[in-house]
1. So Rg and Dmax of the Cα atoms in Å, computed for just one structure, reads 19.6, 62; which one of I, II is that?
2. Quick one: FRET efficiency 1/(1 + (r/R0)^6) of positions 132 and 172 (r between Cβ atoms, R0 = 25 Å, to 0.05) came out at 0.10 when computed from one of I, II, so which one is it?
3. Work out the source of 2.0 here, i.e. which of I, II gives that when distance in nm of label points 7 Å out along Cα→Cβ at positions 52 and 372 is computed.
4. Comparing I, II, where is relative contact order in percent (Cα under 8 Å, 6 or more apart) highest?
5. If FRET efficiency 1/(1 + (r/R0)^6) of positions 60 and 340 (r between Cβ atoms, R0 = 30 Å, to 0.05) is computed to be 0.20, which of I, II is the source?
6. When helix-only ellipticity at 222 nm (-39500 (n - 2.57) for each DSSP H run of 4 or more, over all residues; to 500) is computed for each of I, II, which one produces -4500?
7. Out of I, II, choose the structure whose coordinates give distance in nm of label points 7 Å out along Cα→Cβ at positions 148 and 268 equal to 4.5 when calculated.
8. Using percent of Cα pairs over 26 Å apart, for residues 140-259 alone as the calculated read-out, with 50 as its value, let me know the right label among I, II.
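Just so you know, all these numbers are worked out from the coordinates, no wet-lab data involved. The shown structure was predicted, so the numbers you read here are calculated from the model rather than taken from an experiment. Cβ atoms are built from the backbone, for glycine too; each structure is taken alone.
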Structure I
Amino acid sequence: MPGKFSKWVACWGNATSITDRKEATYAKDLTLRYPIRACFSGNKLRFHFSNLTGTEPVTISEAYVAKDAAQSPASSAQPSRNLAACEPSSQHSVDSRGQLSDASSNIEYAPTAITFGGRTSGTIPAGEEILSDEIAFDVTAGETFDVSLYFADFTQMNAGTAITGPLSGGKYSYGNFAKSATLPDDLTRKTNWIFFLNTIDIFTEEKNFALVCFGDSITAQDWPDYLTLRCAREGFNNVAIIRRAVSGTRILREYSCITYAAYGLKGATRFPIEMNVAGARSVIVQHGINDIIHPVGVEVNKFRPWSDMPTADDLINGVRTLYITHARKLGLKIYSGTLLPIYGWRTYNENRDIIRMAFNEWLRTAPDFDGCVDFDKAVRGHDNPKQFSNGFDSGDHLHPSAKAYEAMAECVPEELLK
């Protein structure tokens, strides 16, 4: 239909931060493959790649996008297994209910090159992000497509983010298999690290838009994926859930040591960069618990002094200054997300919980926001609201269980999804 597609909207996205500092920080002759579920139909794609936290240029030798070879026209109508029990894979397709299909392929694997100024390779300068050319590529909502990246030479793997959830993850292979329909089992492993690939935009219909979920490990884990599945199940077909979250991050401070480097950049640095989202209408901010639980004193940990402990007013002023002001400049609606229970966490004490509850009260009632997503209320216990409800604790008394992440997704107001 002429004119059906009229604007760019982000259909998939994550943050980019400092990767965990392990013994090996370089890779060579490596293929990365990430399966992406299309929430919208469209006829063009463009890809954002980030080396924001890298200290050396990174060259993508080859990059391709291709329809999942295991998809068939009937695969979304006849799901056979529940996605939550399976890892993402380039051999399966995902339907609107979060189901995985084993239907035999009726689609030839035909990779389309992702280009950069007409070239098939692209270099991301240290500390910067680049945008690919616009790629003609027809996508139907509900389909899965693969994004495959190949790095021929030594590559500093310092820019990426670890995420989890029923729709999240990918695979890596030793060797160049970027154009292959399947990856060799003996040279391939799964990964929850998303390296360099930051955001994917689709040229789609005017009615479609993006909702950004900003936060730390709570948001880097499962609830945004469950919100995506809820949208598909309940017919909210015009919204893409874009995750901007890094485990360990704080609003007010960041670490300079390699031990905690992967905890990433502070909110003042992250938020303006991560709100660069095509078609974004609103943002949910669920951030601040790490500011409260990290300080333990230099006698316990030299990198976590008591001077880092904020007051509730410190957190409030940080959110107002760093998040609300910038969101308003961009014309975004901003919704607060309350902090979850921490009773039983290894650094728990009453003073930390007093700060959390005071901050939550402001998040619920401040006129600065367009509304509040009360995640705390959705997962806390009825008899003891300081702790998780029965079955909602992952076991560490900080991160929710899968069931609790589903409850978080369910409590997001419909007004953000329509």
Structure II
Amino acid sequence: MTAHITRARNADFIIFGVNGFAFATWMSRVPDAKQMLDLTPGALGVMLLAISVGSLVGLPVAGRLAHKYGAANAVRLGAVLSLPGLILAAFAVQYGDSIFLVMPGLFLVGLGFGVWDVSQNLEGTIIEQGLGRAIMPWFHAMFSGGTVLGALIGAALVWGGVGLVPHLVAVAVVGAVAVWWATRDFLPAYDEAGHEADAGAGSPVPAKQRSAWLEPRTLLIGLVVLAAAFAEGTANDWMAVAFVEGHDLDNALGVVALAVFLSFMTAGRILGTGLLDRYGRVPVLRILFIAAIVGCVLVVFGNVWIAFIGCAIWGIGASLGFPVGMSAAADDPRRAPLRLSVVSTIGYTAFLAGPPLLGFLGNEFGVLNSLLVVGAVSVLALLVVPATRPLEPAR
């Protein structure tokens, strides 16, 4: 069993990394898409909304899909939807002249990533419980590492003048191969008695369970994840554009600002497991949400060098809210699939509200100034962080 868990852990590392790389690949080309389609911040926000809508369609059903068909098959389904969506969006930006031609591809991206996200997190909780120790932040560190690599490669290709279409097509093809190869080593699921449900990778859990939407603790954990997703997602969507338009940098340096954010968020996730084990979820998350507030203030009001420091602090502040929320939702493995789906759906509401909200605020106050809304949302997180305390063992 130890060898199986080791292989599954390594496989899920790859899946998280590929997910992050593919996501950051698109985000690295957002400034180009904005310029190629001659979009206002508000129009760009509407276009990016298609990803959020797709995610919110996929997330509520993802838990049940993974519950019925297994995490491995659900991840594959997510890749089959999202990676072709990247290609469709790339062609629409390159050869179209309207956001409405781009949005169907982005909808598929969001739909696939929603299913993919819940399923890879479910596999992570199965592995975590098999190992008997917390490693969820490491999986999310792999996602962040993938985003860093995707952003840096994106910046280099933008600087080198490589077209959007060949860039996204190459990433989609490589990603599809990696997903197919890695998911073969996923663990089987377990039933409520703790017995292996089937020998196949990512096999389903057959038991019927009550709705997790009726559980107050699950809903409060969802709010923590929502605030963390807003702090992370706002940076993913708007950091590069904010530095280009607010600090008068070129597109490549704008993507570097995003890479700084992602690099420090990755570092926070790698080092955060030890802090969580030593101090517990609640005090660590409180400090990090305060850091997110400080970081966004420095990005908005500092000169360009202070703003880059703010990117780093913001990245650290946004590092652990999402993975800790996933672990908290999965404290009871029997309820993990449905609770993860609920928490992810609530959290990804930030990705639905974020792009248009920041776009409309950007029209009125400038994209850079609109980032201050991250601080307000992080205050909400400080109030509900106690919900992430571990559940007491059943007696």
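1. Values: I: 21.0, 67; II: 19.6, 62.
Of the structures listed, the value fits II.
2. Computing FRET efficiency 1/(1 + (r/R0)^6) of positions 132 and 172 (r between Cβ atoms, R0 = 25 Å, to 0.05) on every structure in I, II gives 0.10 only for II.
3. Details: I: 2.8; II: 2.0.
The value was obtained from structure II.
4. On the way: I: 19; II: 25.
Evaluating relative contact order in percent (Cα under 8 Å, 6 or more apart) on every structure, the highest lands on II.
5. Values: I: 0.20; II: 1.00.
Source structure: I.
6. Values: I: -4500; II: -27500.
Derived from I, not from the others.
7. Numbers: I: 4.5; II: 1.4.
Label of the originating structure: I.
8. Numbers: I: 33; II: 50.
Here the read-out was taken from II.
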